[in-house]
Every structure is written in C-alpha cells, then in structure tokens.
Structure P
Amino acid sequence: MSEHKFGATGKYPRGKLHKYDEGELQMGIAHDRNYVHINFGKPVVWFSMSPEDTLKMASMMVEHAMSIKRGK
C-alpha cells in the first residue's frame, strides 16, 4: 500500500473552472509488473491541467514506460 496521500486536496490553486470543479487532485504515477499505474486516490470523471503540467505528467509516464522496457 502507498504511504502517499492521493486524492482531493480541497484547494483551487488556479481558481475554480466551473461549478463542477472539485479542486486540486494529488495523484501518483508508478510502475509495477510491466504496467504504468496512475493513482488518483478517488473516482475521477474528468480532470484538466495546464500545458506545463500536461507535459510533466506525460514525461513521467514515458519515464516509467521506459524503465519497464529497460527491465528496471
């Protein structure tokens, strides 16, 4: 089990996008047994990110996939 706290933080660091916005989401990315896992800490219907955060998440996913491919 993870020691990290994932899920809603109750914060709106960039303001509320619309009435359905539930705020910031702490998530984790890891890999195990040839799969990349993304833990949202709660059921998620949608989420949005800035271009910078999107590139950071994509990079993290690629790093984990490459680690699997290298056998680490």
Structure Q
Amino acid sequence: MKTFGDKLKAARLAIGWTQAKLAEKSGIPLGTIREYEQHKREPLLSKAGKLALALGVSLDELAGIAEAKKRGK
C-alpha cells in the first residue's frame, strides 16, 4: 500500500510541480514537504488539507481513504 508520502509525490509530479513549487502554493515549508515524501514525517490534518487543496486533489485521495473505500475497508 502506498504511503501518504508516495501519494503526495505522485500527485505533485502528475501536475509537473517541484517540491519548491508545492511549498510556495501550499504555504508549507520545503523541508517539511521533503520529509513527508521521504517518509520521515506524517502531516497533521491541517497540513494535509493545505497540500490537497494546493494540488487540486481530495484529502481522501491523498490520505488513501478513497482507495480503502474501494477495497471495502
């Protein structure tokens, strides 16, 4: 199963953004985004929401909730 960091990176790359661009658009420090993608940290709900909003994806999608619902869990 993909982690939050994996999903974050995939969503970011899907729209062609660098980590720096995501930091700028979300207001979350670059180092923090880097740590999420390297699986060193997990975001608080408020930060995950900012990232989802900046990336134009749902929080469910970014957190893997939508995927779990499809599997019936």
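What follows is calculated from the coordinates using simple rules that are stated; it is not laboratory data. No experiment lies behind these values; they were computed from the predicted model shown. Cβ atoms are built from the backbone, for glycine too; each structure is taken alone.
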Worksheet item: The value 28 for relative contact order in percent (Cα under 8 Å, 6 or more apart) was derived from one model only; which of P, Q is it?
Response: P
Worksheet item: With distance in nm of label points 7 Å out along Cα→Cβ at positions 23 and 55 computed per structure, which member of P, Q shows the largest figure?
Response: P
Worksheet, complete the sentence: Computing mean count of other Cβ atoms within 10 Å over residues 7-14 for each of P, Q, the value 11.4 comes from structure P
Worksheet item: Comparing structures P, Q by mean projected area of the Cα convex hull in nm², which one has the largest value?
Response: P
Worksheet item: Thinking of P, Q, which structure, once helix-only ellipticity at 222 nm (-39500 (n - 2.57) for each DSSP H run of 4 or more, over all residues; to 500) is computed, gives back -9500?
Response: P
